[in-house]
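Some structures are shown below for you to check.
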Structure P
Amino acid sequence: MTAQRPLRGVIDSSAFSGRPSGPMVMAQQIVAAWRARFPEDDIESWHPNSSNVPSHVRTRQHLARPPQAFAALGELDFYLSLNPTVPLRVPRSTMVGVVVHDFRHRAEPARFSLSQRAYRSLAWRAGLQRADILFANSEHTAALVRKETGRDAVVIPFGADHAVEVKRDGNGPVVAICHRENKPLSVALDTWRLARSRSESVPQLVVVGVHEDIRSQFANDPDVLSGDVTITGQLDTPEFVKTFGSARAIVYLSSHEGFGLPVAESAQLGIPVVCFELPTLREIMGPDYPMAPVGDTEAAAALLINACTEARPLATPLLHTWSETVEVLRDGLVQAGTRRLVVAQ
């Protein structure tokens, strides 16, 4: 397996939900960039077939993928899983790489059910042990991988250049992204309300990605009833792109992040982002970008007012292209394959 010859491999994102999300954007961009950057490579992309497939069924299908699925492809140079799980029947002769995004089940166990924690602990451990090479989406995650496995991970620079296709308006609402439990709707609302009460320059709020059960709890909220706050579920890609591009500011108040793709997308477009101080977000935005201490809605509200009233330049973010992402992935896989050959000899 050398960098000079074309490679045959599988890029597998089938364990993801299929709903619009950071992991799905990553999967789509990696496959597209790989085929554009290395057109001579023969890449098979496995991805979620339907967003309606229950997660436990999707997980079982992914892990129990039969040997015939691999045999039908012939000899492979690599199998790359875009999360830390690996099908049980991957041929032992196939070189395996996995991408690790976070260890949230360790950092915030209360946000996961017992079955989710068990799945992550058991299936992830098996996948990490099976992998010939580990990739991490940030220096912070790489440090966690080292702590968890005793192995070094190659840090891959996540791209953000896909965001340049978004039409930037900037005269619309504040947009809060609250699609997971680590980005609570209540925190975003409290922050916006504090800022709105102190400055007329803070526009209306649109919250995207909120689960239906949580949306129903806020159906009679006075700000929702007045139209000052709009709470939506998962938006399809065109609608999300339109909403994102119109944002006066992005509110991304997460308690834990493996990477934080919306922050990189915001920086790519020059949209101010209000976020908590997290190691991964600091890696993206640089040492000088103002962030609030985790959980401090007072500080976050002050940042939101500044974002809506001051024409201050953003700090210089550390942004990459998806072409850079796949170059690091491919180089890492090639080097891992070479090491396997040396050990075998």
Structure Q
Amino acid sequence: MYKIISITSKEFSDTDWQRYYILLKSLKAKYDCQLNSESWETLKSRITLYTNINKHYQEYAVFENDKAIAWFAVNLMMQGTDDEFLAMYLEFNYDNIPEQLNKCIVEYLVDCIKELKHHKIYYMAADKRNTSAALRWGAELYGHVNESKLYKDKANSLLMQEWVDTIPKLNQELTLKPYRQLPEKYIDQYVALYSQSIQDIPEDKSSDVNYELTADVFRNDEELSRKNGIVKYNFIIVNELDELIGLSSAYISSKNTDVVDQNMTGVNREYRGRSLAKWLKAAVFFSVEKKYPDFKMFYTQMRSVNEPIQHINKKMGYVNTREGCEFWITVESFEKFLNT
């Protein structure tokens, strides 16, 4: 009834890519899923490039009667250099995923997890549809995640300009440096602060997984962005010793300059409480606005219990548009679901 095909397999034809592209456009229209304004050929080139660089990433399309109806992926995420965990992604073109489709995908996921010699997998459900599917698997709820958007015409530009004008005067020993490509001398410091900031994000429920960005993964991501026409903004703050103590980054596609993806903002523990995150986020906003005056919005995701960044985003003008959940699912839970 259903057919699952790896997008990297020789079996995945150009016709399949076109059907896959139609699915992604439908998901964007119905559920506001992320999709750049691009052709199916560009989509194919972008994802193929990503899978060639990231050998740990596997993406699959699900077909019914030659129509693409869902996709899912499994990614082996590295925790530093010696440890790892699995993450999965899932989207389906239904308000409620059909039971047989759900079981078909889960069977495949179980095989992937076992093949990679793991016993559980992380899943961030983007909205209530996906959350409902995860709860049917017996997944363990780990946290809540908000998707927020800052529309340009609703942005509190006057307040952000005040931050940019006043905060540097209160921190004269610090310097903000904007880069499109981060200099090599800062990369080790950058990944260390990024990892520490991820680990310091408040959690609904504690986890034994602490994601650690490595310099090699950072360089690969930078290379991938450049090859895919992604313009990246790397803003850092350094002290008088040229030590990196704050960071913020954002991405915008040269093929779709309407949407800006605001990524991590982090500040060294010793420098928190000095409004540096406000300075960084406002500086990124104005830099993007200067280069792309017709952009429409910033997009970001954050845990709902991360009150400090929620507070800053609200002042900037961000509004929550969707709420999702983070889960851990064990092989045993998946198999119990399959046997019901």
Structure R
Amino acid sequence: MTYVTPCPKGFIVTLTESRAREPRRRVSHHPCRTALAAALLLATLGATSPPPPSLLIATPTFLMYAEGDHRQPAVAGGRAAGYHVLSTLADGSALVGYDDDLFTAVESVTPALEARRVKTFPRGTTFFPGNDGFLAYDGASQLLRRYDARGTLIGSPVLPSGITSALGVGDSIVVLGAGRLQVYDRGGRMRRVAAIEGNALAALPDSRFAVNDVRDGEVRAYTTELEQTATLRYVGLPARTIASAPDGALAVLAGTPSCVTSDAEVDVFTDLHAQPVARIHTGITAPLALAVGPGYVYIANGSCQRDQDGSISIFTREGTSAGTMQNIGTPTSILPFRLSP
């Protein structure tokens, strides 16, 4: 199979698949700079500043790696669609899901931009992030299963009572849905349950996780025993979604975003028992995704005008604007991602 990047004006980048037993496809490192003009307006950075912002960006029709003014889009075939970035693995690779005509698939993308198919599933399967793996929910059977980074089944499937979001945490599976927060063990047994009207989960270090409780207006941190370890209370400015970094930094999008008059903000916490280290009030118009990386916070916005691409507002974790990524399609999910040296 050949991956072809959707570069207009005759610029094509191909990802070729070898015929070896373990298929590997390498993305060309020649960017479509002319075909996909970039506008990343970076603030002046000192010698000790973090590397340039870099992301995997999923859109309905293609996947893209973006770093500085470099854009490298790719597709998994002419009929592939619905791309979704899941999580970063311990080796720096990323897991990506997408739909094809006959199946839904998960692939891994290495820091060398080599892609390998991990596993295929029936159409309609929904994927969620896990720790060094992923979760797959089969809507037909209503079973949620956990897989490692190689696509090997881990433990027994679970049958949650409704599912809005799910996350692999330590040896457990955490599920939000039907007004409940449920924790299942490796054997598929529900060990803990709490009444929470939540809409988002985010992984934290030490087998902990954060949940956004939209009913009580709180963002809480829990262990898999549902021991509450921290609470962030939002009164009058509802928290809408959350995102975390591997080091435990947490970003909370709150308020009401708008292309005209917005009171939205993104609060960045490095200590959940202290005040945020940054409060970001700009660059939040029509947010579709939120992400936190080692050096930056990313806010993916849809376009405020019809028939135009979205954009990604970038800030340092201290709240300083680092520019805006444009010409990226319509981002639906984003993942901080860095190439190998």
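Derivation of every value follows stated rules applied to the coordinates shown; laboratory data play no part. The structure displayed is predicted, hence computed values, not measured ones.
Say we calculate Kirkwood radius over Cα pairs in Å, for residues 128-223 alone for every structure; which of P, Q, R gives the highest result? Please list the in-between numbers first.
Values: P: 17.2; Q: 17.9; R: 13.2.
For this comparison of Kirkwood radius over Cα pairs in Å, for residues 128-223 alone, the top structure is Q.
When relative contact order in percent (Cα under 8 Å, 6 or more apart) is computed for each of P, Q, R, the one that comes out at 18 is P.
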